[in-house]
Every structure is written in structure tokens, then in C-alpha cells.
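Down below are the structures I want you to see.
Only the coordinates and a few stated rules stand behind these numbers; no lab work does. It should be emphasised that the depicted structure is a prediction, and the values quoted were computed from it without experimental measurement. Cβ atoms are built from the backbone, for glycine too; each structure is taken alone.
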Structure 1
Amino acid sequence: MKTTQASSEARVVSRTRDAVGESPVWDARAQALYWVDIEGRHVRRLDWASGQQQTWNTPERVGCIALADDGIVVAAMETGVYALRLGEPPAVEATRLAAITHPMPNMRFNDGRCDASGRFWISTMCMDMSLAAPVGAWYCLDERGLSPAHCEGLVTPNGLAFSPDDRMMYFSDSHPSVQKIWAFEFDLAQGRIGAGREFLDMTHLPGRPDGAAVDSEGCYWICGNDAGVVLRVDPHGEVLSSVAVPVAKPSMCAFGGPRLDTLFVTSICPNGVSAGLCGAVFAIDVGVTGRPEPRFTRFPSAGA
């Protein structure tokens with residue numbers, strides 16, 4: 001495994017530190033980066049041109065977000081999925097789009113992103129990872145409401161990304177007892193998950209597979225949580241390269257910047273204790289471009 005020749009080292013772009021930074025989403029229209037601090041119960045926004053950062057408070061832990069039109073941020077939280085209208089920071093107006101009944105207490109939504117058709121795919125997990133409870137699953141939010149569970153029996157589902165041709169759906173289970181990534185056939189028109197296979201077993205590689213992104217060449221970028229790296233993996237599951245991040249726990253990555261050639265990486269403070277650069281958001285010029293992040297457009301119908 002070689003080291004990617006990046007044009008610059010990982011540089012800090014956030015003005016704050018997150019307890020559990022996650023879900024970076026680049027807004028290509030506004031040239032701004034959004035992300036969340038799960039445990040801090042924050043949504044954050046960084047304007048790329050000015051460097052101005054804003055923070056909004058959420059009523060629950062927010063695992064992941066997607067952008068919609070009219071300035072709405074769609075947030076998958078603890079008890080359901082909400083449309084957030086961001087007011088003067090830190091004020092938020094939250095409208096519930098869909099509720100969820102978890103199979104056990106102390107659960108929340110975790111990783112997620114939109115497919116190219118504007119559906120929001122989101123996962124759930126038990127917040128007490130010491131239980132290693134296989135109660136997590138994937139769900140889909142569209143005009144029909146929140147779907148039944150897909151791919152059940154996961155502990156900490158993570159790493160969702162779609163191939164450039166939208167025919168493959170990748171996701172991981174980042175729990176220490178699993179540490180695997182799968183590739184599933186995906187029907188974009190119908191929003192259906194097909195046959196799956198193991199894509200990469202990371203038990204013998206640096207870090208646990210956390211959040212991910214796919215570049216324009218079809219390679220899968222996965223954060224190696226606990227190892228301070230982001231791995232680039234080709235569509236056949238071969239690790240091509242590794243990019244170092246100056247913290248132990250990178251959590252999720254996303255492509256953005258004016259040319260979509262910047263890899264943004266959020267991070268976690270171990271045990272919630274801020275020290276050094278942990279909890280910062282980093283930007284790395286990796287020499288390859290990503291793809292624009294789809295917006296959420298499939299709002300549930302009334303009564304769905």
C-alpha cells in the first residue's frame with residue numbers, strides 16, 4: 001500500500017472542535033460545507049469564501065444530514081427524521097418528517113446520505129457500543145415515508161456511498177467485532193437493494209471502517225477510525241493508497257471545494273475529551289475529484 005501524493009497536508013478548516021464530528025456535506029450551490037457534532041447536538045456550516053462558521057443547536061443528537069432546497073437541512077436524529085429550518089444561530093425550527101420505533105432503547109440514527117434520485121438512506125445503531133447489539137439497519141426516506149428496515153442485524157452501520165453509475169451501494173459495519181465493508185447491487189429507479197458481497201475486511205488493516213465517499217473514478221474512500229488514515233479502495237476491493245490525518249479518529253469524509261477536489265474529513269475526540277486537533281474538520285487536496293452530493297427531494301406525502 002502506497003501513500004497518496006497529496007498536493008498539501010491535511011489542514012484544519014473548522015473554527016471549533018466537535019465531540020463527535022460527522023456527516024460532512026458540501027453545498028456546491030452556496031460553496032459551503034455543512035457537518036454535525038452528534039454529541040454536541042450541533043449542525044455547523046462553513047462558508048468557503050469568507051471562512052465564516054455558524055452553529056445551530058438541535059433538539060436531539062443528529063447522526064447525519066442531507067441538504068434540500070429552500071435552505072432546509074434534513075436531519076436524522078434519535079426519534080425520527082426532521083426538516084430543520086436554520087434561523088439566526090443558534091435557533092432551529094424543526095418539523096418531523098418521519099418517526100421511528102427502534103427495536104430497543106437508547107438508539108439513534110447514524111450514517112446516511114442521499115442517492116441520485118433524492119431519497120435519504122439512513123442507518124440506526126444502539127448508542128451503547130459496549131453491548132455490541134446487532135439491532136442496526138438501513139432505512140430509506142422518500143415520498144412514501146420511512147421504509148421498513150433493510151439489511152438488518154448490523155451493530156454500527158456506516159460508510160454509505162454509491163458508485164458513479166448508481167448501480168452499487170457500499171456500506172460498512174464499524175463496530176470492533178465486525179469491521180467489514182459490503183457492496184450491494186442497487187436499483188436507483190426503484191430504490192431497491194439487491195444481492196450483496198463482502199467488499200473489504202478491515203480487521204487486518206489500519207483502523208475501523210467509518211464514514212466514506214466515492215470519487216469520480218469509482219474508488220471508495222473510507223476513514224480508518226482509530227488509525228488516523230483515510231484509505232482509497234478500488235471497485236474490486238483493493239486498497240490503493242492511504243492519506244494520513246493528524247488525529248487518531250477520522251470519522252467521515254466528503255469531496256467538496258470549488259473544483260470538488262478537496263477531501264473534507266471530520267473527526268472525533270476520544271472519550272469526548274478535547275485535546276490537540278481532535279474534533280477538527282480537515283481539508284486535504286488528494287489529486288482526484290468527487291461528485292456533487294445529491295439533494296433530498298423526495299419529501300413524504302401528507303399522511304405517509
Structure 2
Amino acid sequence: MAVTARPRRSVLYMPGSNARALEKAKTLPADGLILDFEDAVSPDAKPEARKTVAAVLAGNKPYGRREVIVRVNALNTPWGVEDIQAVAQLGIDGLAIPKVESADTVRQVQAAVRAAGGREDLPIWCMMETPMGILRADEIAAASPHVAGLVMGTSDLAKDLHCEHVRSREPFLTSFGLVILAARAHGVAALDGVHLDLSDDEGFAAACLQGRQIGFDGKTLIHPKTIAVANATFAPAPEDVLKARELIATYAEAVAQGKGVVVLDGKLIEQLHVDNARRLVALAEAIAAIEADAGASA
């Protein structure tokens with residue numbers, strides 16, 4: 001199963017209680033938005049956050065081409081069920097569920113969505129932020145055909161692991177690997193965690209590069225100023241796209257001529273290389289379409 005070519009280079013958390021921020025998000029070049037009812041909203045502000053988000057989403061695609069996900073509170077909190085009821089019938093692109101630790105959690109959320117009149121196929125994004133969740137990443141990714149992605153929650157994970165936030169992010173590498181393996185095995189997206197130090201531009205750029213190199217599709221963000229770097233880092237390089245197109249064309253020509261061995265620049269080309277090249281080209285084309293749409297609407 002292949003991950004879709006929908007770009008998710010930058011996915012920005014937005015507090016659901018902040019109407020001004022939600023309005024500003026309509027102009028930001030992020031690929032996706034997570035409208036948050038959980039960590040970014042205090043307990044006494046959660047009812048108002050539901051009303052604010054519902055009002056914004058009542059419009060006809062208020063965020064245009066951006067992927068809109070709502071992060072609800074867990075079902076075992078006083079707010080989870082009401083969160084789902086508030087947004088289940090709105091035109092959102094998915095629900096993000098915090099601290100997922102089992103496939104049962106995914107199924108319980110889906111049952112709550114159905115009970116609230118939501119669509120059966122509403123995509124579910126699972127926050128991977130506890131040791132148990134990481135160890136069960138494969139089970140969680142396979143819980144439903146409608147699991148759309150796994151999202152690293154490194155702040156909570158660091159607390160539970162008793163580890164430090166260091167520039168190399170070495171304490172998280174095992175967890176990153178397990179989550180990316182599960183995501184790729186089941187054809188879902190994998191998003192890197194947030195970078196907390198907004199004054200550390202160099203560290204943020206390094207984390208984006210590392211995330212791309214180890215296989216994440218994009219990065220979750222907490223401030224609009226970080227969008228540009230994430231978009232640039234997780235987009236395919238132009239020279240890589242040109243090489244991918246050349247590889248695809250070379251392979252197709254060789255197959256048409258009945259050649260059993262295909263070589264480009266002295267390297268053997270196999271179907272697996274073609275599949276990866278097609279993924280890269282499809283992603284580049286999707287990003288180009290997004291940027292053209294943004295330019296036309298500017």
C-alpha cells in the first residue's frame with residue numbers, strides 16, 4: 001500500500017479557542033492545520049473552543065486546499081465525547097486523537113464519530129506520545145483502513161522516557177524508527193514532532209533535515225514562522241525530480257524495447273526504483289499545484 005502524494009510538509013497546530021489565530025491561518029502557506037482542543041486550550045476554555053471552531057468550519061472550505069484536522073481530547077477525559085460531537089458532521093479532513101495506545105482506542109473513537117452522525121470513513125490521526133503507544137505502533141496503524149497517519153508527540157514522550165531534548169534527538173530515534181516502520185508497512189503518513197525552541201532556527205532546520213532523511217513526510221509546527229523552512233526541507237529537490245523523470249522515461253523505453261536489464265548512469269534500474277521515482281514526481285506535482293493555487297488566490 002502506498003502513501004498518497006498529498007503534501008504534508010508543514011502541519012501547524014492552532015489553538016481552537018483563538019479566533020484571531022484561526023482567521024490568520026486562512027492565509028498561511030502550511031499544507032495542513034491541526035485545530036486543537038487539547039493541549040493548547042485550558043479546561044475552562046474548551047466549550048468556547050468548540051463553538052469557535054464550529055463557527056469557522058461552518059463556511060464552505062474556509063481553509064481552501066489546506067488539510068484541516070481537529071485534535072480532540074481523549075475519550076477518557078470529561079471533554080472527549082463533546083469534542084467529537086461538535087465537529088463530527090463538519091467538513092473536516094480528519095480527527096487527531098491524543099495518546100493513542102491501542103487499536104481499541106481508534107475503534108472507540110470511530111464509534112463515537114458514528115454516534116455523533118459523522119461519516120464512517122472520517123480519517124483518524126493517531127498521536128504517538130507514550131512508550132506503550134510506540135511499542136504498539138504497528139497495531140495502531142493497522143487498526144482501521146481509515147487511520148490516515150501517525151503523529152509524533154515528542155514532548156509527552158520525553159517526559160515518559162525520562163530523556164532530554166538534545167540537538168541530535170538521539171533519545172527519540174528508536175521511537176521514530178518504530179513509528180515510521182509501522183506507517184510504511186500500512187501505507188499511512190508519518191509526521192515528525194514539534195520543535196519547542198522558537199529562538200533556535202538552526203536547530204529547527206537541523207531537525208527538519210533529520211526528519212526528512214529518516215523518512216517522515218513532514219513536520220508538525222507551533223509557529224507560522226517555521227512553515228517556510230519545513231516546506232522547503234520536505235519538498236523534493238528540483239534536481240531529484242528531474243532525475244526521477246529521467247529514470248521513469250528510461251525504464252519505460254527499455255521495457256518497450258524488451259530489454260531485460262535497464263541501466264542509467266551506470267546503475268541498474270529496477271521496478272522499486274521506478275516506484276520511488278513516481279512517488280517523488282507525484283509529490284512534486286502536488287506541491288506545484290498547491291503553490292499555483294496559492295499564487296492565483298494571492
Handout entry: Label whose coordinates, when Cα extents along the principal axes in Å, for residues 105-184 alone is calculated, return 36, 26, 14 (choices 1, 2)
Key = 1
Handout entry: Parent structure of the calculated result 20.2, given that Kirkwood radius over Cα pairs in Å is the read-out and 1, 2 the choices
Key = 2
Handout entry: Given 0 for helix-only ellipticity at 222 nm (-39500 (n - 2.57) for each DSSP H run of 4 or more, over all residues; to 500), calculated: source structure among 1, 2
Key = 1
Problem - Per distance in nm of label points 7 Å out along Cα→Cβ at positions 25 and 65, the highest-valued of structures 1, 2 - result: 2
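Here mean count of other Cβ atoms within 10 Å over residues 57-64 has been calculated and equals 13.1, so which of 1, 2 was it run on?
2
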Fill in the blank from the handout: For relative contact order in percent (Cα under 8 Å, 6 or more apart), structure among 1, 2 ranking highest is 1
